[in-house]
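Just so it is clear, none of the values below were taken in a lab; they were calculated from the coordinates. All figures in this text were calculated on a predicted structure; none of them were measured in a lab.
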Structure 1
Amino acid sequence: MVIELDGTLYQITYFQHVKPGKGGAFVRTKIKSVLTGGVVDKTFRAGEKVTEVRLLRRPIQYSYTDGSLYYFMDMETYEMTPLSADIVGEDQLPYLEENMECEGLTRDGAVLAVELPQFVELAVVETEPGVRGDTAQGATKPARLGPGAVVQVPLFVNEGDVIKVDRTTDKYLERVTR
């Protein structure tokens, strides 16, 4: 859900309804600025009003970067849209791979934010070889993925393997066979 507070658009990323023994109920939230990506903790008291904003979700595909801008193609109109790193999200850039399909959050035709899929499949480009017999419960090693992200993977994962990663927690999920 996206709301408008003090002229800024925020996406609610977490909420908890609290009903204390004394006093009125309230909602504790974490809200993320759609434009800057900054996260703020905010508490809303019972009866407080907020303005809900409807953003359209459009399928877009990442094409390329020229160093400062990232170019996305609208999958419906085939128009190219250049976006800055702030709009794409600094936390998402290490997972952004060419031809990746994403969602663009638009308002009045302008893309305000980009959402990558939660689970991404990326190739391992650099990791140390696993040592046979060095498999003490849940041993892991760092692996660098194609776009630049570094995640902890099990010892059996090698360079060239394609793995599935939960982008929101930077966690390895499984090795993918294609």
Structure 2
Amino acid sequence: MIIEAVLLTGGASRRMGTDKASLIVDGEPLGLRIANRLSTRVERLTVLGRVPLPGYDFLEDAQEYAGPLKALSRFRISAEFVFLASCDLVRFEAELVDELRSVIGPHQAAIPVLDEREQPLCALYRASAFDHLADIERAGQSRMMAWVDAIDTLRIDSRQLPHGAACANVNTRSDLESI
């Protein structure tokens, strides 16, 4: 079973006021920090966004700030499983990939739920889930949750995962400071 990963770095970061992937956390840009951790658990990692990260495959956004679904619709899967990660996961721990793989079962996605909020950009998906992206786009949907709701999704309370807190993201400077 091969797992690959996608790191999404193309967001506008309006609430943060600066590019989240370039935020320095523990002396390292956050995007690179997440990529380096993910690479210990996956066969291949591809960065989707505006700027490549050294040492990783890169697919530039065709349209800036069009959202994760638009970026993902251009990605070509090469593995049975794909771990999706946003570049704002300050607490990210790669063990979460293994934990989600162990619980996904026959489902098309395993998505942690943190503080009653689903975290689709820190989740594991089967390749078959990506077959639904074109249908979602044709229906005029651009929200991640439209895709998540269209596939067979296991929603798992992050407290049931040893590294469930790793899916906490930051959107503002105060979020970052509180973490």
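Comparing relative contact order in percent (Cα under 8 Å, 6 or more apart) across structures 1, 2, the highest figure comes from 2. Between structures 1, 2, the calculation of Cα Rg over 2.2 N^0.38 Å, for residues 59-154 alone yields its largest number for 1. Looking at structures 1, 2, which one was semi-axes √(5λ) of the Cα gyration tensor in Å calculated from, given that it came out as 35, 25, 12? Here the read-out was taken from 1.
Match the computed value -6000 of helix-only ellipticity at 222 nm (-39500 (n - 2.57) for each DSSP H run of 4 or more, over all residues; to 500) to one of the structures 1, 2, and report its label. Considering all the candidates, the number was obtained from 2.
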